[in-house]
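Quick heads-up: structures coming right below.
Computed from the coordinates by the stated procedures, all read-outs in this text should not be read as laboratory data. If you're wondering where the values come from, they're calculated on a predicted model, not measured in any experiment. Cβ atoms are built from the backbone, for glycine too; each structure is taken alone.
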Structure I
Amino acid sequence: MKKLKHEKELLKEAIRVGGVYLNQRGAGEFEANDSSDLKITAIYKLLVHDKLVQPLAKDQVDLPNMRHKLALWISRNLPADHPLLQP
């Protein structure tokens, strides 16, 4: 797994956008005190369910891989001129 440039910031943006998607989709909403691990897991599972990301192999489903998968997802959905995608 190759680490992305700005992966931590991309993950924060993925959690923000994923939370909005989760709410609009009617799948629930996050509370202010929910952990980032809970948010990451919920967003990942919803995106896999909606076939917006390819699921990880069963033996690779863990938080570091889900974090990376969400960072990849948001990097592909941001506009090309977004500051997080600049070198």
Structure II
Amino acid sequence: MLSSNSGWPGDSKELAIELHAQLKLNNKNWHDLKGNSERRAAELIAAAMVQIISEGDSSDIVNLLTQSIKWIKREVKAPGCPQH
């Protein structure tokens, strides 16, 4: 079933938001996952998907996808601990 105003299936946005919530790093898992390139890339790709479905700004979407590619290529590393 398609949403009447967007062309996306009815629960796409909620599912994308839920996926992003499951993939994003938080205070509890940051130290364990900060250097996991695949996880970081997936988090950014999921964020881009939420933005696409939400009709977000295309430059923000491109930036998220560009950053995810850098993680996949291992061109970036995690910054220092946000608590320090």
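If relative contact order in percent (Cα under 8 Å, 6 or more apart) is calculated from each of I, II, which structure is the one that comes out at 45? Answer by label: I. Using the calculated result 1.05 for Cα Rg over 2.2 N^0.38 Å, pick out the matching structure from I, II. The read-out was computed on structure I. When distance in nm of label points 7 Å out along Cα→Cβ at positions 21 and 69 is computed across structures I, II, the figure 3.1 traces back to II.
Each of the structures I, II was assessed by distance in nm of label points 7 Å out along Cα→Cβ at positions 37 and 61; the largest value belongs to II.
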